[in-house]
Structure 1
């Protein structure tokens, strides 16, 4: 498959300002667990960043996310994603994020992501999720993909049953993400993509 055709199939990639490399975002309103958490005070989704700011200010962003969501049903999607990620413009960054907005929709979606990761062995993938059912499928997770269960409540402890997690904290000194000290940028930090780091603690913002 040629890169031009592949790009048309997947619609586009997103490129978050704070992160190195690219990501693939789908609409946050379609999150299965997140859409419920948004209604719960003090949950990490109550002030979802993908439901405000530029995501709302520029309607084209949300439109593109819904097109990407629909693209998942294209039988060529896995191959197309692999072609784009393996392209020089994307692969040079060495890291990729699933999802800068949205979350896994179902098992079919998860299996497709697994296959994309297998077809892009030169890339280290990171996927935060609030879909706890994925725990039953971690044994099939490709070696170049790290899945972090994102805790649902602010200041909630990390789940010990998961090998990799992320938390949101308001406690002084508890934050381990350095971005707030670096102008909101990842900089050289790659903790989120590292399997050596069991939990990432983000400061509430």
Structure 2
């Protein structure tokens, strides 16, 4: 499995040889450094590759992590559950690991929207706009009463609450372009999160 970490940039559009236009998101990928290789036969009991991304000030990293990375401070550390293959500690993975046409899975954290009501969060219609209504146009209405759930709020009830900031995974996106010199990639469609968000990219 191929994988890399990136930072989300702006959206753009790109044309192919036939003149067809595709929407895409620009990401700045890697380089990432392998900091640990785990194997099923080892003490960890499973296969994985731990990687580090983006340099950080040493003062902002705790001593156990600095010792683990041999004195080098990193901003992000992630683990991908896959066999290491030819990768070893210290190996560097760059954007040119991927090629145009590769189908990838992208994971990121969606934009946070704070507290949202049921109309925005779940698409409720709200109350009637006829006479006799007062301050109830966007209210959720009844949540069921005691007959259905024994007097408690049923599990999974759609109500107002914190919206966004969720870990979102999108499958079957295509790599439209790779620029090895700058580390930039264009991935088809929209990717969750605000510009600058951390993005995990891995092959299908």
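Only the coordinates and a few stated rules stand behind these numbers; no lab work does. This is a predicted model, so every value here is computed, not measured. Cβ atoms are built from the backbone, for glycine too; each structure is taken alone.
Remarks
- Among 1, 2, structure where FRET efficiency 1/(1 + (r/R0)^6) of positions 94 and 166 (r between Cβ atoms, R0 = 30 Å, to 0.05) as derived comes to 0.90: 1
- Structure from which 3.3 was derived, distance in nm of label points 7 Å out along Cα→Cβ at positions 14 and 38, options 1, 2: 2
- Which of 1, 2 yields -0.71, -1.21 [log10 I(q)/I(0) by the Debye sum over Cα atoms at q = 0.11, 0.18 Å⁻¹, calculated]: 2
- With FRET efficiency 1/(1 + (r/R0)^6) of positions 6 and 174 (r between Cβ atoms, R0 = 35 Å, to 0.05) derived as 0.25, matching label from 1, 2: 1
- Relative contact order in percent (Cα under 8 Å, 6 or more apart) derived as 21 - corresponding label from 1, 2: 1
- Answer label among 1, 2 for the case where helix-only ellipticity at 222 nm (-39500 (n - 2.57) for each DSSP H run of 4 or more, over all residues; to 500), calculated from the coordinates, equals -1500: 2
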